[in-house]
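Please go over the structures that come below.
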Structure 1
Amino acid sequence: IIDHHIPDKETIEGAKLSIIKDSSSTCEIIFDILKNYSLDEKALNALLTGIVYDSRRFLIKPKSSIITAYELIIRGADINKVFQFLSSEIDFSEKMAKLKGCARVRLFKISSWIIAITYVGAFEASVAKTLIDIGADASFVINKSNEFVRITGRLEDSFHNKTGLNLVNDIIKPLIEIFPGQGGGHAMAASVNLYNFNEYLISKLLDLISKKLNIPRNSILEVDIKK
């Protein structure tokens, strides 16, 4: 396993080899491993694309991600091709998932912060990011299947910095203790698959947020979006 996310304990214990680092992206870790080897333009562009995307265009850990991107460009990566690829039109199915996610959203207000929770059948990460982009401070996208429910979370930068909320430590790990499952990620982006869940899942999610923020649970108010 090579990852910049924090995997669950079971995954690490089952791995033959694990390289887990606090980095902007997994591609940054891979380049650090392979930098003394010869890499063609295709490989360099792939690594640079991963860094640009995962770092949210160098907003996450900008110093290390920009330095690594510079090294890749010096060695032959084409930054223009990378941005052209990342700017390409999104798939119709992804568009529909984003729009459905926005249409189904439930909003919860904590002081001046907004928590967005919605349901979709695919593209959970993309929908979670979209909800942050349009104004949510924290977003949770739920995908239910017959076997499990998958929750994907994202946090807005200033919300994370001001509250100290960590999706892995404060949300994912406690949920796994309540509803058995597997998950991981990092402070502002994480996901989990839960295998034994019930209708109180959203309530438990809000309980964990109120606990971390040290506020009464009844101070989290659902917004009437029909008004």
Structure 2
Amino acid sequence: MATVSVADFYKRFYKPNESEEHYLKASRFFTVMWAVLIIIPAFMFATSTGSVLEVLSKAGSYFVGASFCMFVLGFYSKHITEKGLLIGVAASFIAIWYVAVATDIAWPWYCVIGVVVNAVVAYVASLATTGKQTTMHLYTVKGQQAEYARLNKPVKEDGWYVVPGKIDAPCYGLLVMFVFSLVLLWGLNEFIDNAPMLINFIRGCSFIVAVSVVGYAIYSFKRAKTTKQVIQTGQTPQ
């Protein structure tokens, strides 16, 4: 928060031409300020019997829809504009607030509601204010890919993608880990009262983990060998 306060607000709008020493002092000031502001709610919840995590999750749900749509629509849609996004963010805040005070919908759904409202309103507002765009903005994913192609820039460095929108194979491991975690939690809950089934389930999960580790080790070894070859020859092997 201190870094954002200095770089995105203080330096940009208030003191744009000061020395690095000045910004260092400003950063220290904002660090102390945000620390105090964070401590105050902690004291307020010191005697509370409710869940602080639930309160934080409810508050955070207001920003999930805003941030998610800003990234996804900004990166992948050529029709979205800054004004449309801001209108969508305001609409999602109002929608979540209404749902929170006027309905009995559980708070985990606030994120979904915020995303849907923000996406629809931002898209419609962008079309209403500026109309359809014929080209992708330079800083969208497709815009960056087109720029890389136009400048004939390499899309990989040392075996890793540097162009936006491309996903390296190891990153898919995160998705596999997510699915595996869901299955593991489901299995533990399902077989917790059945010892033989639970033992077999854990054995199966352990086998999957072992195979995954071995496969990743082999992949890492091949990637390291490929990277070394690229460094030595300056050419990516076919």
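Only the coordinates and a few stated rules stand behind these numbers; no lab work does. The shown structure was predicted, so the numbers you read here are calculated from the model rather than taken from an experiment. Cβ atoms are built from the backbone, for glycine too; each structure is taken alone.
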ask   = Out of 1, 2, which structure matches 1.12 when Rg/Rh (Cα atoms, Kirkwood Rh), for residues 76-179 alone is calculated?
value = 2
ask   = Quick one: mean count of other Cβ atoms within 10 Å over residues 84-91 came out at 9.9 when computed from one of 1, 2, so which one is it?
value = 1
inquiry  = When Rg/Rh (Cα atoms, Kirkwood Rh) is computed for each of 1, 2, which one produces 1.05?
reply    = 2
ask   = Here helix-only ellipticity at 222 nm (-39500 (n - 2.57) for each DSSP H run of 4 or more, over all residues; to 500) has been calculated and equals -12500, so which of 1, 2 was it run on?
value = 1
message = As an exercise: FRET efficiency 1/(1 + (r/R0)^6) of positions 132 and 188 (r between Cβ atoms, R0 = 41 Å, to 0.05), calculated from one structure in 1, 2, equals 0.20. Which structure is it?
response = 2
